[in-house]
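See the structures that follow.
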Structure I
Amino acid sequence: MPIIITSHAKKRMIDRGINFKQIQQTIEMPDYTVKKEQKTEAYKRHDGKMLKVVYAVQDKYIKVITLMWK
């Protein structure tokens, strides 16, 4: 399923030094997930830091809403 990055999430990628591959790995192979209404929070450890990616599945794609290091 294609991954679409919102403009807000793109800004967070730049601000926080997160690349697309890290986002993709977090969504596709998370350490764990938390469902909240229509959104999913995916968590995965990258180089000793935990990445949180918040996304929603819409029709035929995944829309990344925001992301951050935890």
Structure II
Amino acid sequence: MSVHSQRNQLGAQMKQLLGQWSETKIHWRDNKSAEFEKRYLAELVDNVNAAMVVLEKLDETLRKIRKDCGDSQ
């Protein structure tokens, strides 16, 4: 599986998680909910976004290497 497809899969899973969290927040609206979101989800979103940037750069680098080496994959 390519780095690009892994990046897309990670993004889709993050989007799904945030959608499920939005549904959960409809029913869980107390201080612990806000603490959970701030303590865990916000950090997770930041880390996933950073990972996606790195994966995109890695994909670009691998494409360049393949092109430079004459590999058409």
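Given that Rg and Dmax of the Cα atoms in Å, for residues 19-58 alone, derived from a single structure, equals 9.8, 31, which label among I, II identifies that structure? Attributed to the structure labelled I. Kindly point out which one of I, II the value 4, 19, 32, 28, 14, 3, 0 was derived from, the read-out being P(r) over Cα pairs in 5 Å bins from 0, in percent. Working through the options, I get structure I. Computing helix-only ellipticity at 222 nm (-39500 (n - 2.57) for each DSSP H run of 4 or more, over all residues; to 500) gives -8000 for which of I, II? The structure behind it is I.
So distance in nm of label points 7 Å out along Cα→Cβ at positions 27 and 51, computed for just one structure, reads 2.7; which one of I, II is that? Going through each structure in turn, the value belongs to II.
The numbers here are math on the coordinates, done by the rules we state, and not lab data. Here the structure is a predicted model, which means the values were calculated and not measured. Cβ atoms are built from the backbone, for glycine too; each structure is taken alone.
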